[in-house]
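Each structure below is given as structure tokens.
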Structure I
């Protein structure tokens, strides 16, 4: 709870500091507050009995601390990588950094909730700032369109979620997830209200994470939103949503596993195929990342379909590895800075700026799951944990991984090619800022050596 207090105050201070019109001061204070939040979480890890560790509907247990620390790391990296864009293209640096931190606050509430009311509150705090930031580029119609689409689909998903929570409360008489679990364990006959409520809640979750067939908003929003916002959605929003997803379904709905598991199995397979097959046809980089993200949602759902003692930790590690690769690629996209966001604009990057080109190649190979990169170990943990219980599902996942390698390698080849005579992006335009170099350095080190976390695992 102390971490949430620090984070909330950080967001408020960041917004008020914006009146001073000093971007570096805003950056310094916001990052200092985020580091203070991380320090509070680490202290809570070692002193879990602290009186501020939990309060009513929020409990900072080990699960919540792990997901929250990663979300903070990703947020700092995104603030660093997008700082120059916040200053030069979006105006109001403090507003956007403050909104990012408020959204992070919602993500942490989502992974630490103990009752459905706090879960809903966290989801809304997470989502509302994104609605605003997605439309931050006022001179770009695509940005306004992405904001509107995300708001409409988000509001629709919220309505479905509230409907599901109402039905669930009608069946169980409580909002607390452990009491819901106890109710299902002791009930001789479960009301149909509970099943209807579960289906509505599941549908809302699938909307939020961008799983097929609820994924249609994702490519347009990723494509139209400013690059830092796209990175935040792909890394932090997905982390918070999946953390809440696995927590709710492994606690409150664990006794109904046989009911929701077959549907989730089918949707995981559908999501993998939709994401990978659609990505093959893309010529715009952020749309490629959007469909790639959909495919990775399918892989992540395997941890939900095949529940084991390691499912939550495997999901955490997979999203950890995915987040670093995605943030690296979003940073590279900002460096290339092509208005049309074409994959062809990356041609010659490896020769014009070898370090940036190297990071882009490593990130793409990490998403493809090529050993010995961190992305490989993320997939390996999920597949190895699930293969004994559902080998057919893992076979489908391996097939989809093969499809994914095709479009990732195609982009790698573009990066390593010589720039063509008609290439509109000159080599001198591949410019980086010191903060972007720091982000790329951290990401590439994580992707290359992050497999060492398996020792802790």
Structure II
């Protein structure tokens, strides 16, 4: 049994550690946003599978230059690894015997990489590839250049859980699958701050592996009250105003308060050793605990690759993380509104990233508005490019992802329309009736990424679904 003095000492140590954690950066300290984005180690093992040489009959045929093609693939793999910042351990020689395949599988089991890549160089190696898929115990990417497979070869392995099959000459599909592995590792290395209610708890999201730390909602507004108008706040507010396409309602004080929310969020993330957040912002605004909603601050975080989700919607935040970590671009979670005359969807919310074409690309133009539901602070109407494709994604839970695509029709002004400041009208692809669009708080991101997202879902056993193709309403489409 622990003595009273030992118990007191233990309690003191716990309190001291908690106090130390709560201190974190001072309100005047600068927090580099780059330090808040996870940078995990990613290890992939890879090999070529070929039949014993020389080839005679059978695909890819005797004219297929094995050495030249493999040199090309080695170079491409090395370049992809460098671009993605991952480590790839490629076997020095192709494997061409079943016993050697089995030895390599045992090596994979021992070294436990985050994924494996097998590159097929004969259509007779599919049995070995399937063996890797069944026994490796990690996600498996099978790359079959054209000339290595018929439909019958692909069908079985493509239905295996944790296996993604690429039958193509497009190396970009292989790099995309490797990007999916990196994204999953980023999910695993992320701690999300779930800011709501009065709860303190620590949980882990099943399958994705993301850590969730719940902290009381008052934590944020109390930290905001401590946050002075620093030089960083002033410079960011000035930049926000200077780069706006137009300013409608917000004044200078509004923009200063908006950037105070941004700096407060960075400090809180650094203090909690977290990389993303999801907050009950509407509850905070409704209780008049802060002079501004965090919308503009959240936009800036999203543009820097740090997920900042609204309304304490945890799976909305995880969906935002998917576009950020996997597609290297921000999106925005939306309230879906059917436009039944045009048969379109209006995706509306007051927080959208501006670097929607990618973190390294120029931002989209934006208009500084106030938060439409409260007429407070700063929200940005981000103007999405008309005619461009978009993808809508939503985790319904850890095991299912809704994926739909469409095209931007217009940016809806508010007023005369009601609703949130960024309101993007979308003509949906292969959804006959706009009233059938599935989900709520789907994340809209620029580009058609359905095929890319298939790789992520295949590798991690996530069911990929979509909205109904044909109308479920009597009488057909609106």
Structure III
């Protein structure tokens, strides 16, 4: 009998231990996952019971919560979704959140540790809980100019203040209406979400931070910077100038965009090759530098890192382990090189800021419900990839590119614009990916811009970075200078 009681006691004890362990796992280890699960209706109802903070541009809400007479109490609404959907993202039933709604969720929902005392005060004074608001660095005039200039083109625009890292504009097209995803009608939300997912133009993707494309000739800025920073080259250093070039160890022949040599001479300077955007001289320069040196420069500008603005960007790509043939193609932004518009703008902003890249941010301040400032933007250094001397040298070459080179459509009367175009190939028959990146005024830069135009801008392989991307950048720069 005692033996049977002992067995029962051991069994019961084991059950209690198992229950204790299971409860501990659920409450401690699995709690964050369960709370974040969009199917957790209890968490969803709780999150909607408190008024979510607003997302503001120049003091005007572009995302806010309004009271409604249903179980969720508040409905998230979005003003000017065409203009700001890439930045705000969405906050929705059943499909989670994206954009700032996701990356700033703790602040907007009022659950951030920095809001503890405000939440405590509101509880003791009988006030309803409320999240903090987020004021953005976006300039509405610059944002509108970027949106209008991009027009019906599929692509993205990023504009950065070089001295601070403030993002003045972030546009991605095509966009979508997050209001259709913010409805409290789950069936309607699911239908809208499924439709957006099925759209081949991928409107849910914020191309500014998550679209990886071959950077084409805009990458020549990094190759040129690596060459000059090495101390072995100057803008006047000469490179062989044949009309065609066979990649080492292969039968693959590459050409310049014009199908001829880069000018009439047997040799061409780095400055001229950059101004005329010639591939062959940069292919040979890339081989001479080696993939590791170019990769090191790319990484110093941010390649290989996810940049949080605070939305996390995709990592731009350049491999350090390449043979000569691969290095040659990668040196002018082809093969497997990939970059986001944000990354491309950061490269240009670093050159504009004397070689110092500032950490980019779209958030200017966080405001308590009473509009007092909880935290504010403070410029911080991201990296120092090049010296001021190299940056000044790069600037002079980029000015020439606009004034007398292939980036002529970025010219602005009375303003020195420094820039670089890119017309990247995507295979033998696919439309080009078109780029422009630059800054102005060159002597005292107020803005650095990157423009991406996908799918050849609807022109297949007949468009170029100068014809389609540069005019967009020009409009954005003018909007900044006219403020």
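Read-outs throughout are calculated quantities, based only on the coordinates presented, and are distinct from any laboratory measurement. Keep in mind that this is a model prediction, so the values were computed, not measured. Cβ atoms are built from the backbone, for glycine too; each structure is taken alone.
Assorted remarks:
- Structure (I, II, III) behind the derived value 21.2, 73 of Rg and Dmax of the Cα atoms in Å: I
- Identity of the structure behind 41, 21, 13 (criterion: semi-axes √(5λ) of the Cα gyration tensor in Å, for residues 145-320 alone, calculated), options I, II, III: II
- For distance in nm of label points 7 Å out along Cα→Cβ at positions 161 and 353 computed as 3.6, the structure of I, II, III it came from: I
- In terms of Rg/Rh (Cα atoms, Kirkwood Rh), for residues 73-136 alone, the structure with the greatest value among I, II, III is I.
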